[in-house]
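Given below, in the form of structure tokens, are the structures.
Nothing in this text is a laboratory measurement; each read-out follows from the coordinates by a stated rule. Everything numeric here is computed off the predicted structure, so don't read it as measured data. Cβ atoms are built from the backbone, for glycine too; each structure is taken alone.
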Structure P
Amino acid sequence: MKAIIYNQYGAPEVLQLKEVVKPVPKANEILLRIKATAVNSGDLRLRKADPFAVRFFFGFLNPKIKILGSVFSGEVECVGTQVKLFKTGDQVFGHTDMNFGAYAEYICLPEDGSLALKPANILHTEAAGIPFGGVTALHFMKKAMIKVNQKVLIIGASGAVGSAAVQLAKSYGAIVTGVCSTANIDLVKSIGADKVIDYTKEDFTQNGEIYDLILDSVNTISVSHSLNSLTKNGIMILSAAGMPEMFQGMWISATSNRKVLSGMISHNAEDILYLKGLVEAQKFKAVIDRTYPLSQVAEAHTYVEKGHKKGNVVIEV
């Protein structure tokens, strides 16, 4: 099968299209013919080994995982002898967690992983754009126990996680304000934001508005300055935080009534099924910026690395 392989950390050019051995499913696995995947921030971090701590988990000198790609949508080609949840021909989408491997024509996945039948009302390219931002935003929304009529501020509202967070917050009944650039105002309004702040013209920390929940999906805010925009018992979510922001958040949580959430996410099949239900109810959709063929994954990485993508960049396999 064809797959995008990388044998060293570095620039997008380390990603090379190669012929590799097609995997064989174990007794509890399905073999999926991938139709679409996507380029996400996790792929970029692992490709570059940035932060450096990546090397302690995924290979110090060279990557242990040779095929990136953490989300997928495709068709089940065959199943292992013990598989009961899926059958040949099923259309399936989901998230590989930290196993990656979706930049390829085929992948083997455990039937009890973070996967579900694809919503029938969307294409594979759309389905591949749902799990990354969807499970990230859902993880933090559940931890924050978001409630009806809470005032929620989403920073980076046009990105993969931000656009998912806007739609999820609205599905919970929150009053949502999105923060984005001038070019993305209409997009953020179209996915349900009640109000949009253009960060090139207005600083949300200076407008006097107070929020019950602030979610920074792009790690661009000053945590200390943003506290003035949070209620005394409010919650701040730093979904893209680096170590300095995480430690700062831990200190705030320990010394005040405010709570700061960050760190690794967790997800399972129930989360994918929840997102599927929202998609089928037309309460959630993937925002797709660009689509590339598998052979141009390096070009897709180059584009994503510029930091201006809207929603998701999808790879057709």
Structure Q
Amino acid sequence: MLLFYMSSFKQIAIIGSTASGKTDLAIKYAQKNNSNILSLDSLSIYKEIDIASAKPTIQERAGVKHFGIDILYPNEPFNVAIFIDLYKKAREESIKSGKNLVIVGGSSFYLKSLIDGISSIPDISKESIDKTQKLMLNLGDAYQFLYNIDKEYMKNIKPSDRYRIEKALNLYFETLLAPSDYIRANPPKSIINEPLPIYEIEVNRDKLREKIAKRTQKMLDIGLIDEVAYLEKKYTQAPNCMKAIGIREVLDYFNGIYTQRELKEKIIINTARLAKRQRTFNKSQFRDKIVLPLERLEEALFN
């Protein structure tokens, strides 16, 4: 029976700018095509971040099983390796239950990682960790240390990216290889072996900005400010997720940088900028895909 499920298993990916309608489309498709859903969203994975992430409510999920939602607490790290494990779990459970899989969301970097794969990382010894932690006491020095060793690799990492700097240091101290050299010696392998059709929702920019404005107002109406106040009190501003759009602007509002009206406009502006970056990434990274406006994409998927 498992072999039958394996041969009949199908998966698709639905991508697009934030607020383009991906979630609703994915749920409709999943209902009609006996599918589970894997969230491709770096914020929805966190428990207690419900409004800022715009994650679908239990009611909106309409009985469709979702993977990748409410998995971690905000003070727990999230990375590509965790997402790949989530994909493997979603795929395995979908096959066992005779269901298909829809991968959907705006964080297309994780989808790209599934397609391209990542290099395997060796176990890190306590000795290497201790060396890393000593150097990490000064983040600027840690970044410069790595930059002097591997300019090629570090030019793609921001000097403030504590998580990636720490991982690169661990890798260097454990292997004594520059990260670029290690990756060349241990090339990544694709995680996805079955066909994966990719569908992207195309949205007129003016229309998308209107949708972003409406969604922002809705988020404020249903308690975004209170949610961020709760998150800051419980987790402080330190976790990376507290820098996400919608959260960081509210924190600035708390600090008196914006009025409430300016807060709304700032969220809209930053969300629109994010949408532009998402379009640019999708255009450059996924060439073999179907790009259509929402209505036409629905026709293509359901007919």
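One of P, Q was used to compute FRET efficiency 1/(1 + (r/R0)^6) of positions 110 and 166 (r between Cβ atoms, R0 = 30 Å, to 0.05), and the result was 0.90. Which label is that? Going label by label, the one that fits is Q.
Suppose helix-only ellipticity at 222 nm (-39500 (n - 2.57) for each DSSP H run of 4 or more, over all residues; to 500) works out to -16500; of P, Q, which structure was it derived from? Of the options listed, only Q reproduces it.
Among candidates P, Q, the computation of distance in nm of label points 7 Å out along Cα→Cβ at positions 70 and 286 that gave 1.6 used structure P. Work out the source of 19 here, i.e. which of P, Q gives that when relative contact order in percent (Cα under 8 Å, 6 or more apart) is computed. The correct label is P.
Which one of P, Q has FRET efficiency 1/(1 + (r/R0)^6) of positions 86 and 246 (r between Cβ atoms, R0 = 41 Å, to 0.05), as calculated from the coordinates, equal to 0.65?
On the way: P: 0.65; Q: 0.95.
This value belongs to structure P.
When P(r) over Cα pairs in 20 Å bins from 0, in percent is computed for each of P, Q, which one produces 29, 57, 14, 0?
Working: P: 33, 57, 10, 0; Q: 29, 57, 14, 0.
It traces back to Q.
Figure out for me which of the structures P, Q the number 5.4 belongs to, where distance in nm of label points 7 Å out along Cα→Cβ at positions 62 and 126 was derived from the coordinates. Going label by label, the one that fits is Q.
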